[in-house]
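Each structure below appears as structure tokens.
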Structure 1
Amino acid sequence: MERTIEIPQGIVVKLNGFDFEAQGPKGKVKKTFRNEYVAMEMKEKEIRIYTKREKKTDLAVVGTWESIVNSAFVGVTKGFIYTMKIVYAHFPVKVTVKGNEVHLDNFLGEKSARKITLEPDTKVTVKGDIVTVEGSDLEATGNAAARIEKMSKIKGFDPRVFQDGIYIVRKGDVIEG
């Protein structure tokens, strides 16, 4: 079984062994594809993903790789965005972005700030009580949003009473415009 994906105009694709790289106007996506029975090759303006045997698991890997490559093409042309909302009732929370770190200050009255480090090419902006996470790599953008949500997880309090935190409101939308 094989799948072919046409490379959209304006995207530069490099395929070197197991390493795949797509670069476009919104950024760059790098992935490593490694499987004993599934292979990927590039011919002119298309990518061919094929399997050497017809097992169910290998066919699933072909479909997964196709989905990842298509997401990379969407990411480098349009980009992905996650929208999050800051919720607090007990203590006013302050979220700031300093370089490639996101800081959560005064969460439940804590004296020290909670922080996470972002992956490269992932951008976080804070406007009022809305946090947006943008990036060209769907996996990296989703991981950043999940880590921000996990950073504000409440420990030691009843979550029915203390519903403070940063929660994902919209997932993985494609940036329009």
Structure 2
Amino acid sequence: MLEEIQQDSYENMTKTIATLERSFRKIRAGRAHPSLLEHLQVEYYGSTVPITQTANISVEDSRTLKVTPWEKDMVPIIEKAIIQSDLGLNPQSAGMIIHIPLPPLTEERRQQLVRIVKEEAEKAKISIRNIRRSANSDFKELLKEKEISEDEAHKSETEIQKITDQHIEIINSKLNLKEKSLMDI
């Protein structure tokens, strides 16, 4: 029972870190990468789908993305989705191909992105702490129902704290790497 709670907590904390990594990938560090657009949704025959299901996204050079829609009718729809996104990009279409130049990051924008990255990391830490709190309350509930001893409850809480500390440290290291990559010119 205790091992199951610990294992579930570990898995949920690991999922939280995976979510943080996905959100970090969306925040660009000045280089073009297809993952920058992967989260965008477009209208396609009456339903909303990821842009990757309607077009091919590739890197033309280090500062330009190239989007090649599979249908000519999708060019203006994809352009509109990119313009309306919170990415601040200005797509330029040339027939069936959409070029997306990535503007160089200013110092002010870099600072802004660092703040966003720190907020995302803090949200992940809060999520990890919530998982710890939930596990600890499960231990207290088992103790209250006399299914485990006080020693077992204390040992389990200590173990959950170790797992929490490990995951918080992983978040801090990922945050430091992302900050460094954003501040490198």
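Quick notes on this one:
- Read-out helix-only ellipticity at 222 nm (-39500 (n - 2.57) for each DSSP H run of 4 or more, over all residues; to 500), computed value -21000, structure in 1, 2: 2
- Test item: distance in nm of label points 7 Å out along Cα→Cβ at positions 39 and 95 calculated as 3.4, pick one of 1, 2: 2
- Entry that produces 134 once volume of the Cα convex hull per residue in Å³ is calculated, selected from 1, 2: 2
- Between structures 1, 2, the calculation of mean count of other Cβ atoms within 10 Å over residues 79-86 yields its largest number for 1.
Each reported figure results from applying straightforward, stated rules to the coordinates on display, with no laboratory input. In this text, all values refer to a predicted model and were calculated from it rather than measured experimentally. Cβ atoms are built from the backbone, for glycine too; each structure is taken alone.
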